[in-house]
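We did not get these values from a lab; they are worked out from the coordinates using the rules stated. Bear in mind that the values here come from a model prediction, so they are computed numbers and not experimental data. Cβ atoms are built from the backbone, for glycine too; each structure is taken alone.
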Structure P
Amino acid sequence: MEEMKKKFEEASKVLRQTVDISFTEYSKDKSTKNEIVKLWQLTINDFLQYAVKMSEKHQAKELYKSIARALIFGK
C-alpha cells in the first residue's frame, strides 16, 4: 500500500501542475480552450480505457466501478 500511496501523491502533483499550466495557457490565449479541454479528455479517456482493461484482466469490475464512481462523484 505504501508504494500505491506514493504513486498517488506523485500523480496528484503532476495533475496539479498540469491544471496550473492549463490555466496559464488559457490566460495567455483564450482561443486555446478547446485544445486544452481536448487534451484533458484524451488523457482521462485513456486512463478509463486502461482501467477497464485491467479490471477485465484481473476480473475486478467492482473495483473499477468504485474507482469510476470516485472519479465522477468524489465518493
Structure Q
Amino acid sequence: MTDGMRESHSRLHEAFDDLLRLYRLLERENELLRGQLRRHPVGEMQIRETEREMAPLRHKVPPATPEQLIALISAHVE
C-alpha cells in the first residue's frame, strides 16, 4: 500500500467515524425527544404517526452489514 493510499484510507476511516458519531448523537436526540413527547397526552400518537410515515422509507434502504461497509471503504482505497 502506498503512502497516498494509506492517507486516503485513513481519511475514509475518519469520515466514517465522524458519521458514526453524528448518527449516535441523532439517536440520542431522538430518544430524548421521544421521552419528552411521551409526557404529553398526544405525544405517543405523534410518535406512532411518525413511525408509520417512516416505515416505507426504512424498507427502501436495506441495512448495511459491517462487511458491506468494509468493502465500501476498501473499494475507495484501491
Value 3.0, calculated as distance in nm of label points 7 Å out along Cα→Cβ at positions 31 and 47, assigned to which of P, Q: P
With Cα extents along the principal axes in Å computed for every candidate in P, Q, 60, 24, 13 is reproduced by structure Q
Compare distance in nm of label points 7 Å out along Cα→Cβ at positions 7 and 55 across structures P, Q and report the one with the greatest value. Q
